[in-house]
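All of the numbers you see were taken from the coordinates with simple rules; none came from a lab. From a predicted model like this one, the values you see are computed outputs, not experimental measurements. Cβ atoms are built from the backbone, for glycine too; each structure is taken alone.
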Structure P
Amino acid sequence: MFNDNATAVTLYSIGCRTNQEEVAALRAELLSSGYRIADNVEDADIVVVNTCSVTSHTESKTKRFIQSISRVNPKAKIVATGCFAQQHGESLLKYPGVAWVVGNADKYRIPSIISNSEGGARLSVANPESPVFLGDSVLSPKESGRTRFSLKIQEGCDFRCAYCIVPSLRGPSRSAPKERLVDTFKRAVDMGYKEIVLTGTHIGQYRQHIGGNRTANLESLLEGFLKVNGDYRVRLSSLDPRDLTDAVVAEVGGNPRMCDHLHVSVQSLCADTLSLMDRPCRGLDALMERLRGFRGRYPEAGLGADFIVGHPAETEAMFEEALSRAEAVGFTYGHVFRYSKRIGTKSAKMRGQVGEPVKKARSAAMLAMLEKSREKFLSLLFARPLCIIIESENPVRGVSGNYIKVEVPGADAVRNTWMRVALTGAPSGGYRVANRLEPENITAVSPN
């Protein structure tokens, strides 16, 4: 039991999935440090906002949200952390209610920072020796309210894509120790989590020198995780195309403990556009072959992608080529982002900035193609068994290994348990309606 008089903290995340998972880890650390978690701003003594700078939209959203906090609860002290805080530094201290500004390199220190009444900015720049904000506390699914446990294996990025500001805000790639990760993984499984999601800024850059010439990478880290006994499955978050080794593809497609799901940040499938982005373009044909090969060998597996449209100097012909190639792959879903100018990046200085109406039209065209591709994929799975983890009980909803959100009308189920279902084909508010199947005695290693 926590003391009702303990300092109440509420946490919010804006932007990327990594931010969301950091907030989950920070919530666990705060609870273990004796703080009480409030459900909303009105009831909080301290409000932690994990901010984002990846697009102008998320920056605007961040500003508006921080400014709204003091209007709702004038007594609350605000901790601004994350990429927007790292970029704008002490200027955020001028916002009403903001007591602390904490950069990415010091995010792991927030519980101790707020225990000290002295406010101010902590904005040290991350370096190769900076720790990965992982968090040592593992709450049970009941305590966390989550059925999936996100394990941050790595932070930062060593690539310098022309449009991206994240490396300058998150710092160079650095990886958490393998032994610590395997220990946290095992504790999460023992706590009862059915799905462990590996996250980070760029998980394919996971590296750890163990001794001599031995180096742990994503593949060997996966090998260590999959040796853990228990009833679970493992999901990979976004991968760069350069991360798609034969071993990773084979594990995702063929290992029953792995979610049959890849999400690849291709950004574009036109070589000329990739060149403008300072991303690898010479291996595009090989990437196309690998993606189409994955779809061919594992037709029931999920394959998602990230795309950027309207990058400076992207012509209509270049966009049409990217669109055509994406259609040829047969992605099962995708996220489409309109290019957003980030001051301090190479792309922001380029000639040929694309107008917003053109970006909007290209985004709509890409999304329409992806939706058509998704419907084709879902029709393939009609009436075939899927294994979902129950995430909500009323209505019963869950997510399959190949990343299909499912709703099962009229069913009774307990959160964080398995259920075998079959799609009926009808959509319902972003979920696909499904029927419950027998038998129920299934585990993570049961085939989909």
Structure Q
Amino acid sequence: MKIAVLVKQVPSADSRLTLNSANLRLERSLTDPVLNPSDLHAVEAALQISDASDNQTVSISMGPVGVEQSTKRALAMGIDESVHVTDENLHGADIWVTANVLAKAILHCGADLVFAGTKSSDGQSEVVPAYVARLLDWNYVVVSSESELDVILNLKQPSVVVVTKDFNTPRLPNFKGIAAAKNKPVSTLNLADLDLADIAPKTKIISQTSILKENNPEKKSGTPKELAVLLLEQISKWSNVDDTQTHKPEINPASEVKVFTANQKVEAASFAAENKLALITDVGAAENDQFTKEIFDGSVKVVIECKGPSVITIAEVPSSKGIYVCVGGGVTSIDDLRIVAKSMEAEVVGTSAAFDKGHIGVESLVGASGRTISPNIYVGFGVSGAHYHFAGVRKPNYIAAVNKDPEAEIFAFADLAIVGDADEVLAALLQELGK
């Protein structure tokens, strides 16, 4: 048995996303490329199965020249070889093109078991593996617990297996693995090699804008006490505003568009693949043949045009409600923060930096690799504002940010920007709240 794993290069968590207004694409040269986080769990699963049954493993990626450099992490983790599909005609590839290319590459490699992550942190469609499985007429399986390892080992037919982040903990490449990766085979294919020279996207991005509105407020500074008083005054003011805003999708597509709900992505992918149709997921608005959705961890809004029959899934848009206090990497006094949050009747959440420091558990992690919140009021202490975190903060009504770095990215999107040491402001807040 040969095991393949689908991997992709994406911008790192702390990359600043810059849009090119001319070609409506992300300036990827300005980002730090990494292997897609959820794909690491797929790589680990493939290696676990390979370790148990001594099978050959191959990673399959698609993208421009140079992408294979970041996907070499899979080789360093232990994957035996890498196949990279690159072609000038892949620019603007949609789900239809991507799924067809990957399906053909899987057959080209001779694999009969494929692992994939749940989603990419850029497009976030979550349907490519299901689409690929239907194109191949293979079994489709989702595993979320390591106790399901036997399920994979006992599969009796070719399968595409999606691995959730709870299934395993990806191993870190060691020095031996990194050294060995340099000598492992890396082959390149183009569309002609896969008999797909004439394939073309069924959809086209016609506009692209940043989702978080850049308020660029006046940055406030002062003594910790002055800043604490200002913050409390503003939170009190915002708390009196109706804290429930439902953002209902406006869906008025053409009659030839098949509509599925947010929970029917697998069914939508299967239907689209079976009927050779375009698929657009998480649509927040639709008017005839134009569809609006969010990509790049919820940081960018795009309008996609698709003429002719197509399939869409509707975005699940939560209402904005409640107060959330978010702890970032710039906080040391986590106990003070929890007391302040309790006094505000707020829930404590955090960034990946706070999680890495042990300040929060995984259940409180907000972002592309964690949960999603939709707060009425969001108060960030020591939060940098990376897009990877704000992927999990949907449509907040008010944002207050406390950070000692006057250039912190979060300030551009805040309603209240406080330049100050987060720990000192928290200590001052405790004193004010205790009065």
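Summary of computed values
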{"read-out": "Which entry (P, Q) yields the derived value -10000 for helix-only ellipticity at 222 nm (-39500 (n - 2.57) for each DSSP H run of 4 or more, over all residues; to 500)", "value": "P"}
{"read-out": "Entry that produces 4, 20, 28, 24, 16, 6, 1, 0 once P(r) over Cα pairs in 10 Å bins from 0, in percent is calculated, selected from P, Q", "value": "Q"}
{"read-out": "Origin of the value 1.00, where FRET efficiency 1/(1 + (r/R0)^6) of positions 215 and 415 (r between Cβ atoms, R0 = 25 Å, to 0.05) was derived from one of P, Q", "value": "Q"}
{"read-out": "Value 2, 11, 22, 27, 23, 11, 3, 0, calculated as P(r) over Cα pairs in 5 Å bins from 0, in percent, for residues 39-142 alone, assigned to which of P, Q", "value": "Q"}
{"read-out": "Which entry (P, Q) yields the derived value 0.10 for FRET efficiency 1/(1 + (r/R0)^6) of positions 303 and 327 (r between Cβ atoms, R0 = 25 Å, to 0.05)", "value": "Q"}
{"read-out": "Distance in nm of label points 7 Å out along Cα→Cβ at positions 63 and 135 - highest-scoring structure of P, Q", "value": "P"}
{"read-out": "For distance in nm of label points 7 Å out along Cα→Cβ at positions 47 and 399 computed as 2.7, the structure of P, Q it came from", "value": "P"}
{"read-out": "Structure from which 24.0 was derived, mean count of other Cβ atoms within 10 Å over residues 199-206, options P, Q", "value": "P"}
{"read-out": "Parent structure of the calculated result 10, given that relative contact order in percent (Cα under 8 Å, 6 or more apart) is the read-out and P, Q the choices", "value": "P"}
